[in-house]
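See the structures that follow.
Each value in this text was obtained by applying a stated rule to the coordinates, not by laboratory testing. All values reported here derive from a predicted model rather than from experimental measurement. Cβ atoms are built from the backbone, for glycine too; each structure is taken alone.
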Structure I
Amino acid sequence: MDKSTAVGLGPFIQAVFDQFTNSPELVNPSAIANLPAGYTLERTIQMSDFIIEPLGEPKLYGCLVKGGNPVRQVIAIRGTATVTEWWDNLHFLPVPFEPTVKGGGHVADGFYDIYKTLTTMDPTQQGAPASGLFDKIDPNIPIYVTGHSLGAALATLLIADMSANTTLKPQAWTFGSPKVGDANFAAVYGYHSTVSWRIYNIPDVVPQVPIDPLDGYQHVTAGYPINSTGKTRWSLGCFHDLHTYLNILSDGAVPIGNQCQP
């Protein structure tokens, strides 16, 4: 596992998270502040939350950017940012992933209901979001998909969908992902995916859920454990914070969040 690659992907997730929390009304911003230098915004990604029913309005969830040396494409999906999204996180009823991926097993309904609303927009576009993300990706340029928390779960569904239904071969780099589906889903994901790293912090509780009596949910491979014990303030939030993950992976080069200093 190349830790420098993982650390380098974190700022893309953080940039989308900050963009949404600072301007939640902007579904399709023309630019995302604090993207790593040398990258251009190709597409914004929208999804809709829900509180039981109906689905909410589309919100900014991620982006597709291109740049770097050598050139690569990055899809970054932000983590949980609202009370509604935490509500969605708690929906773990297994539902078939079959409509999206043949033989795809079962996945948690909270994640899948959000994923099924995925749309994308050109950052200069006016009007409603449009379906279709995969055809916006250049198949001749490497593609990386990354996400944290809820964004990691959605990224896992995206990787499974993209890998099974297109000729694209994305790399998956996720942080603090909960379990997304059952053993069949994990097997299908593993069969179709290529490079896949699911990074988790040992004291972080989010990667340990959902916990069900029949142990029906199973993580996708490959897991890469880190341990922030003794390096942050004792807090469930600090154990899960993206800055904590990046701090441990970078051997302290990325600072821990101010609220999580030990």
Structure II
Amino acid sequence: MAKISNEARHLYMEKAKRYKDAVDGLLLREKNILVVIEKDPNGASYKRLILADDMLNLSSNYGVMNSMSTVMLGVKNEDALNEARKALYKSVIYLEEIVSNLIDVPYSEYEEKLNAISSFDPARRYGMVRKLGLAIRLVEDAYGDNTKWKWAFVELEARFAAVSKNLFDLKNAVANMDMRAPDYESTTYHLRLMKKLLMQAADRYREKYELSTNRIDDFKQAISFLGALRRIDVLTGDRDEAETVKKKADIWMVKLEADQRRNEETVKRP
């Protein structure tokens, strides 16, 4: 790798200053909002929605800084990339604090949390999910295929899938999927994306189990995402798809139980 000249480094720092200032502003606003929430929890869910969005903007600014470094200096800005990844986690965590991180559970277990953001309409919920998904993909692409964070992204994507589900208004989903309903388009698109993300989370956790960790907990997590997807299919009336997902989950469960027995027998051997 060619040595980076002081001139090139200085030019990069000048160009990056605008984004560094934006980062500092977003971090300061986060700190101030958290102080407000601590003093007065009223409306905390809506304030956390602001924080979740701010963290996506934070990740975007770090992403630009990395892109500029790649173009101007010929190297990735690993520090900026790592901060972008951390900002994505913080965005997901803020959303989890609003609507929970529950996966394969009845809607009633997190409905009350969702009611706290009732005026956050379906279009904005879908917009938030799309924005978060794009932000995750951009950071993953920036790291590249051979990153040491490959399997860590499985967890981030899965947590994203869970909050995308928990942001969705299942109670009014069927009514909103009537083509005459004002929220028809955003509800339908959110539902499609959410189902895709849940299946992806299941497949990626299964892949992580088979190719990396061989941890039973990862396999169980994969199956829990299939369970969540099947619940959605049942509640939205997609019986054929629900049956297809159930068959897949049943096959995986048989495999899980066989692997557990094999592991137990291996432990017992002298």
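What to note about this one:
- Comparing distance in nm of label points 7 Å out along Cα→Cβ at positions 20 and 228 across structures I, II, the highest figure comes from II.
- Comparison of I, II by volume of the Cα convex hull per residue in Å³ - largest value held by: II
- Answer label among I, II for the case where percent of Cα pairs over 13 Å apart, for residues 28-99 alone, calculated from the coordinates, equals 66: II
- Label whose coordinates, when helix-only ellipticity at 222 nm (-39500 (n - 2.57) for each DSSP H run of 4 or more, over all residues; to 500) is calculated, return -8500 (choices I, II): I
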